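Next up: some structures, all given as structure tokens.
Please treat every number below as a calculation from the coordinates, not as lab data. Owing to the predicted nature of the structure, the values given are computational and were not obtained by experimental measurement. Cβ atoms are built from the backbone, for glycine too; each structure is taken alone.
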Structure 1
Amino acid sequence: MKLQPHITVLEQEAVESLVIDPAGFYIDGTFGRGGHSAQILQNLAPEGQLLAIDKDVDAIAVASERFADEPRFEIAHCSFAQMRSLVEERGLMGKVSGVLLDLGVSSPQLDEPERGFSFLHDGPLDMRMDQTRGQSAAEWVNTASEAELARVMKEYGEERFSKRMARALVAEREKSPIERTGRLAHILKEANPAWEKGKHPATRAFQGIRIHINSELSDLESTLDQALEVLAVGGHLVVISFHSLEDRLVKRFIRRQEKGDPVPRDIPLMDSQLNRRLKSRSKAVKAGSDELEKNIRSRSAVMRVAEKIA
């Protein structure tokens, strides 16, 4: 099978929004294959620094080789939800110039069947972004209760036929364990009575399972709070989301920090007393026609940018 080359989404737009001080300290919370990191480094002065983070051991290997001779760069193998501790270790709390989060699954993860993310290519049912720890999708699918299976596909995949799919999974796993993506996709497809035009009938369920296995939304919520604490005043937070659940979290977080602390209407307060901590720097940014033509996966990308003001 020919793998699609990994194309960094909104590369120029993200880095232009992120790098406000060439001599600053930056965090790329999702290294992937290094597209954003390389662009950030091109915009940094000799004294600038970049800390990249990734769960994926393959990404760590790429980073270690690609930037082996780059003194301004370092890579950490962990979740971006550990950002605060990484910054504390370096004595840089409240001094970070920018944080970039490019969410979702990278092209290599999707296109390599052995990673277990794709419903289009048969492979081991894994779905872990960090294959060195945690429960695989196969382990979860074969042990979770029917109610839990349905909840995850409904809540994280927004799959309206999640109960039917959960019943089908339980019935099939009683015959033999579900250990391959091809079999999982087939079961989910057969249990879906209303296929959406242009979308594989297992798409939403696969998304829900992947998000659950990798704790994607809870990690994102935690990381947004941490980013606010590690950033310097004037520092920028840049987040690229690929589905509505992620984008909704980011949008609400920025809006909440823009409004400040909730107070009753009848309590007179000065604006400076509201504890406003962020200011949105742009409307939602989406890929332009040129990028869409080169990379169809950029069609669902939404970028939001905010500046820490207090």
Structure 2
Amino acid sequence: MPNILLLGKDGQVGRALQAVLPAVGDVTALGRDALDLRDQACITATLNAHRPDIIVNAAAWTAVDQAEREPDEAAAVNALAVAALAQHAAANAALLVHYSTDYVFDGALARPYTEADAPNPINVYGATKLAGERAIAASGCEAFVLRCSWIHSLHGRNFFRTILNLARSRESLNVVADQHGTPTPASLIAQTTVLCIARHRQRTLSAGLYHVAAAGSTNWHHYAQYLVAGASARGINLKLAPARIAAVTSADYAAPAARPCNSRLDTTSLTVAAGFAPAAWTTYVDQSLDELVASGAAEDFFSKA
């Protein structure tokens, strides 16, 4: 079994990866407390100490608006650290798995983006993630770069948790309706990662750039309504009714960082190459809501958001 070094173990994708990566290797999982990705010397020392066959980098600066105020901090994690990982992978014949974002695109296309479409980020976060992608390509290392969309889970900071928490305390809410994408569970990304590693070891899937997302698409406003309706139907006590969620424009919301109006990802390349098809985004959201109710941990879910 290969030696796998997982970085970013405490994030949404990192937590999901810890549950499934042991199927394809012996896993050492590190969080921010063990490895500061802003410290290049620490990165080098950690990689030399563990000598991984596979590096899975689930660590990232994901605070989109904060990146506008702290671009150097975002670049240190999303670009410079990624370059160091890629260079080590290239020098030591290791496989790198790295996660990028739909926000590398400007949203100008009317159709879902393919891997062949030219990136053109419109915010600092997207620009730093694209810089990370390009650093991997420049290193010459063997790598899976998986671009992901609108990630959600029952852990961490995400739209899923934010909306349900707001719905506990508010009777009305405004949500942007002119940004389109696909809610994608961290569990799907983790499962796809395991599939990629397994198929790569079997020599039936080439490393490269791939898009990963659930099937279908929506906008943030409809997503919020679907979440609130689904949670209420499962007996979760909310003040907010779906009809009281008003649709607004991106201009009305005026966030510090611009968001692409279309960040839908075409996943055909990976689904054809790997031979699997993800379910609809609504299926995964329903599964998460069912998991929340079945766990009996709803109060903990809300209190720690």
message = Taking mean count of other Cβ atoms within 10 Å over residues 78-85 as the criterion, which structure among 1, 2 has the greatest value?
response = 2
task = Using percent of Cα pairs over 30 Å apart as the calculated read-out, with 37 as its value, let me know the right label among 1, 2.
result = 1
ask   = Hey, distance in nm of label points 7 Å out along Cα→Cβ at positions 30 and 134 derived from one of 1, 2 reads 1.3; which structure?
value = 1
